[in-house]
Structures are given as structure tokens and as C-alpha cells.
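Got some structures for you, see below.
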Structure 1
Amino acid sequence: MSDKGFKNSLKRQMLKMTLIPLTLMTVAIVAVSVSIVRKSITDQIRKELINDADLVAFIFDQYYVGDFRLVETENGEVEIYKGEQRLNGENTLMAKFSKMLNIEVSIFYEDTRILTTLSDAEGNSAMGTKVATVVKNDVLDTGQPVFYDNVIVYNTKSFAYYKPFTGADGSIMGMIGVCRSGEDVKHHIIRYILPVIGICIVVAVFFGIIMVRFNKKLAERIFKMDRYMNKLSNGEFDSEMPRELLQEDDEIKSLANDGKKMARALKNLVEFDALTELNNRRSADKRLEEIRVKMVEMGMKYCVCIADIDFFKKVNDTYGHEMGDEVLRKVAGKLKKGMVGKGFAARWGGEEFLLIFDNRELDIAKRELSIIMDDIRTIYVPDTDRQITMSFGLTAMIPGESTDEALSRADANLYEAKEGGRNQIVCK
């Protein structure tokens, strides 16, 4: 895992699984909050505009007595009167009323503005302009008041409420319109929603950090498990299991324990001979290389011996291979027992065995080997009087030489022992 850039690495996937849901959740909460706040503000504005329209109608009826009339001044401007009261101008009651409540007020005669506080960016009044067709159809044609939460009023997106009024004969003469700019509402929404967004972001970051740390820890444990398994695949069966994998009582700990069992099983399979339960030639070669390095770096002394069971082929031919296997197991047991505290025993191949004496001079190794040879002589083919003996070729390893050179010398000594009558040790 450490050496490969996986396209869909576990770390990247876990990061996505953490951050994407948190991001989507935050966006959803903000969207819902905006919707709720907007609806709440819209409902509030609706109530306010209805009250404002009722108040305008009340003022219009109570304080402006008389009929509508239009008067054109010398400057060509048009003044609107109701009775003796002028309705339009800078300091009219409607203008003050509009400024005080932060709304725009329009009085319509049929669908035309005859009185309004609306003006464009350059200050030009909307007097004489007509209402949108949809408003005319919804209000004047039906005689019912209507609230709009997204309507264009004199080129401005607004909230508006239109209420019809009737004449003396009960017919609909026009309507009262009150509106508030949508920009004001947008500012209200932003003001109320910013704390919600802030809280959502803080909560998301808090839980995000917790989840990222947890996922990072989990990914690191999986990474270490993968690295440990890679070592096993490379034959490093004695590698230590990382402690982090065994700290939590979870599936990874169970997997780590299974990995340890597998390491032991693989080590037995790869490094040990199944029949004799001794180390096999592969592990013996590895041990020899380690010894060669130690001799050079640390000056330690080693002796190596190749041993062969005498006349083993006759045992197989006479008593069968099953009996031969039994003899191999007995011999291996004696060699393993005899080398305890002295060194290392391995099956070299067939009926040959390799013995390595650690930190021994040649004469001491020979003396200890003689004891092992005497013990081998106590073995007999089961249910027969045929004694088992072995021949040994022993030599001291020389610092700086290759393992092949030492083994070749030990093998030559073994050949000499066999040619000289077997059941003996040749030491050179």
C-alpha cells in the first residue's frame, strides 16, 4: 500500500465518505433554514402590508373628504386633489406615511396610478403608469385583495399587497397598493441566516475534524496491517506485529491475530521440513548467510557439519519408505535435542542433515558432535536389530570465505568419512 498510488485509495474514499455527507448536510440545513426564515419574514411582511393598506384606506377615507379632481399648474404639472386636500407632493401625508413605514404607496383609479410615492432612480414619479396586467386581472377583475411575494413594481422586485376600493354605487373604482422592496427582505434574510450558517459551519467542522481523525487512525491501522502482510509475502515471517493493530478490540485486531497465526503457519510451511520438523534447506541457507556476516562484523566463530545416515537406502529398500520416514524422524529428534544450546540443526536433503555450531572452536564442536553421534547409535529400526549410524563431515568456517566454500569442505570431509568406513567424524 505504501508503494502504490491507488486510484481509489482507502484513505481517499474514507475522506470522501466523511466530508461529502457533512458538506451536503450543511448545505441542506442552510437551504432549509433560508427557506424557513424567508417564509417567516414573508408572512410577517404580508401581515404588515395588509395592515398598512388598511391604514392607508382608513386615512384616505377619513381625512380626505370630497371628490377627486385634477388641476394643471402653469408649469404644466398635474396636481391631484380630493376635495380641498392636495394628495401629491413632497410633504403630503402619503409621502410622510410612506417614509415612516418604509413602504411605497399607490392609489389607482382603475388600473392607473393617480397617486404614488414610487419613483425611479432619477427621481421621476411613477404617476400615471399602469399596474401589471396580472395584478389587474387578480384584483380589479375579481374584487379580491391579493398579496405577491415576488412581483416587479416599477422595475423593482418587491413584495406587494393590492386592495380594491369601491365608489358610492358599490362598483370597483380602483385599488390601494402598498409594496416593499425585495432588497430589504434579502438583507433581513442574510442578517438572520448568517448566525445559522456560522453555527452549521462550526458544527460541521467540529464533527468533520473528529471523523477525519478517526478515519485517519483507522486508515493508518489498515496501512500498517497491509505493510505487515507485505513483509509476510516477502518471507519476513519474524516481523513484529505493530502494537497499534492490537490496541482496539475490533475487526482489525482479529485480522491482526489471524495474520500472526498465518505468519506462524507460513513460517512452518516455508522454513521447516514437514516430516522431521527441522528447519529446511531454505532456512539453513538464510542462517548460513547471517553467520557469514556475523563472522566478518563481530568476529564470532562457527563450525559447520554435514551428516548422512549410513546405508539409508537399504533401510528403505528392506523395510519400506514408511519405516524409512520413521527412522528420519527419530534421527531428526536426536539431532535437534543434541544441538539445544549449541546451535542449529536442519534437514539438508534426503537423509542428509546440516549442523551449525555457534561460537565454537573446532575441537569443542567435535567433542559435542561425538556425544550426538553416540546418541544416534541408540536408534534401531523399529521391531528389528538393525542399528542406525551416521557419518559426519565437520569443519570450521573461516572469516571472509563464502558459505559455499565452507560447505564444500564439510562435504569433502563427509565423503572421506563414508569412504573410510562410515559411523565416524572427519574433522578438518
Structure 2
Amino acid sequence: MRGQVLLIAMLTSAAAVAQVAPSATGGPAATPMATPPPISGVSYPMQLGSEVRANYLRAGVTYTTSYIDNLYAGSGNTAIAETTLSILPTIAFDASASKQRAVVTYSPGFTFYRPSSELDEVDNTAAVNYDRLLSPHTTVSAIERFQDSSSPFSPADAELDGSVTGTPESFTPGVVPPFAKRLTNFASVEIAAQTGPNTMIGASGLSATLHYPDPSQAPGLYDSNSRGGTAFYNARLSPEQYVGVTYQYLDMLTTPTGDESTTKTSTVMGYYSIYPAARLSLSVAVGPQYYQVTVPPALPISSWAPSIMTSMGWQGDRMSVAASYSQSVTGGGGLIGAFHSRSASAAVRWQLAREWMLETAGSYFVNKSVDADLPTENLNGHSLSGSATLRRSIGKQVSLALDYDRIHQDYGEVPAISANPNADRVSIALTWNFMRPLGR
């Protein structure tokens, strides 16, 4: 893990604080303000009412058996079926105090392939969130997400938290070479200060990296990194309504051998967020975006484009829903050049009965080169992915999950994807979890 944020002592806005107004149903004007989804950088929480908890230590292990119909998607012209066995230990803790909260999760994964045992691998996933109140009116928060994996699918016991956000993309989205080893890391730090009863200012910085340790597994895709910063002004019109303006600068770089492709964007967006109920939020952000693109040997180009971001989140006692749509100019993500990117994502958790849970998620991405004269025009494409999980609790500590996932990617000039753009997985997972409260 690169640890940009871990070095600052594990810092994030807790999801419930950042996404749901602390006083959405009323209260005095001097109450603490929310940081709405367009500026929080935090994913919509998907926990149901009975699952929201703090100050706990959790440990567990998941055993998963999967059937994949197209193991070598993107590396050949013939679909090859494979069976996998995965062991996924997990340890997590949530430690809350009067002025700070830390949430840490770590999962090493061990996957065994049959009959192709030479593909056996070890994966790692880690997440750190921390939020600290520096003064009665100033908060500093940070997020870090790290993943070392070669699977295009999420673990069968993965939570939907993190799948939908209310902030724009920092990379060209939706390009994942199936079964190619990749390391990804996203880190951000934000400071927000409430300057009056109904006004707030803040700033944040981010860094995102994508690395392919073995480039031969991902032909046509390259290492990328993105860095930038955001400044915002946030105003509360009423306990349920917020408006504001943000400025964001991003520098997105892709590094093919012996060359570089750079995309720089400057975006100003005005936003409006409303909290019609205590656990419901709706947001929209719109503004102009200026971009500069350099893709050798073509001459640099620059222009303007609209940037749009809409999102919503709702947490009920038996169902949670989150959805978003964005449109912006992006770069990186493994592709050379810059693209007009459109993306839509949604996630739903529904408690069908006391022991039964249904979880679904889906996303759709379209990427089109910003200029037909760029040498990357032939990299245009789209991606579609979806998953559905039916989970049954067996007592307080054991659960059984049946999962189906599908990925379709159409990028005709990316060899890592073009030969076999589809992959399907059916899996069954048995999970054991142990949880105990902290500080008692």
C-alpha cells in the first residue's frame, strides 16, 4: 500500500455524517452543517437501520466456490471454463470517540484455480477511514482504498458500500482487463471549516494510481495516475437544503513505454442538495469544464465541455438504495488520451425477511475520445457490469450467499479486452463472522 493517507494517522468523514444531514428534520441554525455528496468524497452508505453500529471489532472468514465461463477473457478466441476456490479472511474495527472516528478493514484473499493451478494467487484489499474534529467548527478527514487483485469480480461477501458516490470520476472509468494482475490505490484528505451558522469552506486533495505489475497480461492498457485538488463553498439554506460551488483541478497521466499521455481539467460546478427526510438525500451539480490534452505525436488540444453529476441515496429499515449519473472529461484509467465519459451506477439492498437479504448492483460506462483527430479515437468503447446476491443468515455468526456476476466490455482496439469481452461468474459463499463491542 502506498500509504499516502495512513501516514497522516488514518483519517474520513464517516459515511453517515457526510451523506445524511445531521439535522435534516429541523433544529437551530447553529447546528453542525453536513458536507453534501458533491463535496464529501464519501460513498453512499448501504447499511440498513438495524446494521448501523459503531465501536466494534469484527473478524471472519469466507469460503467461496465459483464457476467462471470465460477465464481468459481478452487473451484468446476461445472461452475456457474454470472452477475456483477462494478463502477470504477479514478483520475490521470501528473505534469512535467524542472527537474522532476510525474505521479500518483488511482482507487478504487466497484463490485456487482448477484445473489451472499455475494461476493460484494471493489478493489484498484494505480500507482506512478516519474523521477528526480539530475544533468545534473544523474537521479534517481522509480516505484510502487499496486493492491488489487480478479478478474483475468483487468478492462474494463484499459489501455494496463504496459502489456509488456523489462526486465526479478521477479516472476514465469502466476499463478492467479480466484476470490481469493490477494494483489500485485511491487516497484523499479534506479539511472543512464552518465559518458561520450556515456557511462552510473547505479544500481537499486526492491521489489515485493504477499499476499493472505484468504488462503482458494487459496489452493495450498502461499504468496511470491522477492527482488534484478541490476547493468549495457550502451554504445551508435550511436544515434540509444546501447549495454551494466547487472548483476542481485534476492532472491525469498515462505512461506507455517511452511516452506519456496527459489530461488536465479545471472544473467549476454549482450544486444543490436536499434532504427531504432524515435518511434521504438528492443532489445535482452542473458547471463548465476546461481540458487540455497531450497525446504524442499529435499536437496538444484544449477545449470546453459541460460537467454534470447527479446522485441520490436512501437508507431505510429494510431497504437501501443509491444511484448516480455523471458526465465529464476524463483521462488515465489505463487508456491513452482523454474521453467524454458518461457513467451510471446503482445499488440496492433489500431485507426480504428476517434471515434473507437481496443485494444488486450495476454500472454502465461510455467513453468517447474528445477529438477525432487524436490517435486514440479507436479506443472508444463502453462497459456494462451487474451483480445479484441472495444471502441467508444461519444464526448470528454464519451466512450463506448465492451470487451471479456479469461483465461486458466493448473496446475493439484494446487487446486485453477485445478478443473475449464477456465474463460470467456463479458462486456460492459460506461466511463466518465474529463481532464484539469495543470499550466495554
Structure 3
Amino acid sequence: MSLLLLLAAPPALAWEHIGKAWREEDFPLHWATGTSQEEDSLAEGYGREVLVKSWDNWLVAECAAIGNVYDDDTRASERNYADGAITMHYDDPSDEIEPGVLGVTWPLANNVIVKETSTLVYRQMIDADIVFNDNVDFGSQDDISTDCAGQTSIEAVAVHEIGHLHGLEHSCQDGDPCTETDLAEATMFWAIGSCDLSKADINVDDITSITTLYGSSATFEAVTSRIGANPLAVEFEITSEVPVISASWKFGDGETSTELNPTHEYLTPGQFTVEATMELEDPVCGSSFYTYDQLGYVLACEAPVPAEGADGYFTMAHSDGLTYTTVNHTDVSVYGCVDTIAWEIYKGTGEGVISADNLVDLDGDGDSDSIGAWAPKIAFPAAGDYTVVMNIGGPGGVRASFLSVTVEDRAGENASGGCSTTGSSAGFGLVGGLIAAVAGLRRRRSVE
């Protein structure tokens, strides 16, 4: 009993999912049989009867919003992977099943994301077919319990494959010692022996798995800013359709909490995934657990700094003629903490050079310019002394870095010589405080 088309499984949990799921509006799921409606080893009529029962076995998980309808007709003898119709075959029409495999589910999903956690992305299921190995001696529960002659329970195999069709993974995989009783006795265990009657009825692990996928859910959001300068205090609030009894939080920085709506202070810069496992109390179904994640949800930043080992925020080297190349050494190890940049060129060097009167018109249009590129090539208008200023910032603040450069017209000379940042850096406002909103933006700027 195996699913051949598996996605990479998430880290060990009490249950597993394959990363594909149906939408709420897809239920009840409609299914039918292929033209081969019966298995030769089963009594006449039992082939369809046991499939109906196997689907309904999952309804024991009454808190999972699932359901099914048997379309009392037959479909093509060939398995159609992408016809959007759930079909169950007894005769392996395409001879795809390997020896030793009892049944296979082929789930097909598109690229629409139904839900997402820190361990798995769930994509929208649009089709699924189930095929049983026609070389296996299947038997009913009654036949096996009365006089088993090596048969395998067709009901147990069908219930297992229908679990895959809903999006469930094996409770334990081949080679896993599977020491936990609930996992080893689950319908979704990876294998079943002949004459084994124990896997037809879903157990607590199966119920937890499908209820987690299709049962009551809850979310959370930050009710204060989740992007800003560290230390950053973020207040979280749970939203749930049923009462929340308890919560266990992981904030992504190694810290945890058991408060229902905690406030957490991020002391170091980084982009953090936040996870909450919540105990929900359904008035009809009782308690269940639901885990909700927000990937990279919190961004705590410090003001931009040079990368480790760098000699300042940027350096410059001669390219050709009056053109020089900048090399930006700002630390970007935390994604999102640098989001604004503006370069400005001033005539002259020394104290007092930073003024609107000294801004250089780089493109000759009569206006003083700033450059919004990450590491631009700067074509100076003439030889002479200049001060290059890089304003760079993000959620943690803004820095301004200065470099004095003597420009010589060395036409035909390429990448010879260089210079480093020789000025100082300081906080927002040192160069007037007006920063280009988006990297790559080129715009006028005045100095306050």
C-alpha cells in the first residue's frame, strides 16, 4: 500500500501531509469507478459496495469539513490523469503499478496555493485517480475474518488510498521504526500484511491528520508594526472561528510564549517566521490543535552598516575617461533591511561643501541630480575635486557615507587606481534627509 508520487515530507510530526489539498468549495468530492467495477477475487457487487464504505469511513472524522458523492456510473477504461474527475480502477488499466504495491493514488494539483506553513506549501488539488493492483488477491473483511487464505483487505487498502486522495501522507515511512502505537496502527501506515483487519478503521492519528487539514482553523496577525528598527516590539493577536483554549508560540528568534495574544520584543536584526500552535475548542467536535505560520513575517533591522571586513560603505575605482565605478559594501545579509538609496555628487571637498549650490548636474539638463542605483558608474562633468555621498536606508534608519575623490580625465585608461570612503557616516538628516524611495529611482533633490 504505497503512494508512488510523493513530495518531500516535512519534518516528523504526529501526522504528515503530501502538500496537496482540496478547497472548501470542492466538497463533497464526486467520484466514480472505471469500466472495471469489480475485482475478480471479490463477491459480485462488493467491489462498488466496499468503495462506498471506504469513502464513508473517513466521515468518522466529524470535525473535518469533508464529504463525498458516488456518481452511479462508470468512466473510461483508461486512467485519465488530468480529466478533473476522481476515478477508481480495479484493473490497473495502464499497467503502472509495480510488483508488491497494493494500490496507488495519483493526485494532481495546480500552482494555486491553498495554505502554507513553515514546513510545507499546499497546492490546490484538481484531480486524483486511484488504482488497485489487479495481481493481488483481495478479500473482504468478512472473508478474511472467517477463513483467511492470504488475502489482503481491499477495504483497508481503499481507505488508505482515499486518505492520500484527501492529501494525507503516511503516518510512518518504509524503514521508519515507528515506535509510537498510534502511528503504527494508523490506516495511513505505509504497509499492511495479508489477513490484517486492523487498518480499515481510521484511528486517532488519521483523524488528527485530516482534521488538521480540513477542520477548524485559526490565524494570527500583528496588531502593531511588524517591520522596523530593532529592538522591535510586536503584539500578536489570534483570530479564530471557534474558542482558543491555549497557544504555543515560536517567534523565529529562539524565543517562545504560551500567552494567547503575546507581545514579543525582537532584540537582533533578522527576518523571522512566526508560528502558533493553537488548541481550539469546537462546541460540537471538542478540542483539536491547529498550527498556523507566517513565513518571514517580522523584519527587525538596524540602520545599514558596512559588510563585515569592508573598509567603509563603498569604494570607487577609475573606469575610463571621467567615468568612475562605485562598489557598494553595505551589509545586505538581512533581506529587506536596505530598501532606499540615493547617490549625490558635490563640487569640491571639505567642510561646507554639502549645499544645494554645489550639487552637480550629471546629465546636463540644468537640474541637480541624484542616482538611485545600487552601485552606479558616475560620469563626472569635468576633472576636479568632488565629494560623493551615498545615502542608504531601510526600516532601521538611514546612513550617509562620504568619499572625496580627485577626478582626472584619463581617456583610454581602464580600471586603474581606486579610492575608499574617507569621510564619515552618520544618521538621518546629515545630508538633508531626503532619500530616494526605491532603488533605481533618479530624481531631483534639495538640501534642507
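Each value in this text was obtained by applying a stated rule to the coordinates, not by laboratory testing. All values derive from a computational prediction rather than experimental measurement. Cβ atoms are built from the backbone, for glycine too; each structure is taken alone.
For structures 1, 2, 3, which has the highest computed value of distance in nm of label points 7 Å out along Cα→Cβ at positions 61 and 141?
Details: 1: 2.7; 2: 3.6; 3: 1.8.
Ranking 1, 2, 3 on distance in nm of label points 7 Å out along Cα→Cβ at positions 61 and 141, first place is 2.
With Rg/Rh (Cα atoms, Kirkwood Rh) derived from the coordinates and found to be 0.96, which of 1, 2, 3 does the value describe? Corresponding structure: 2. Sorting 1, 2, 3 by distance in nm of label points 7 Å out along Cα→Cβ at positions 173 and 357 from high to low puts 1 first, with the largest value. Here helix-only ellipticity at 222 nm (-39500 (n - 2.57) for each DSSP H run of 4 or more, over all residues; to 500) was derived from just one of the structures 1, 2, 3, and that gives -17500; the source is 1. Suppose you compute P(r) over Cα pairs in 10 Å bins from 0, in percent, for residues 181-348 alone for every structure in 1, 2, 3: which one lands on 8, 24, 20, 17, 13, 9, 5, 2, 0, 0? Label of the originating structure: 3.
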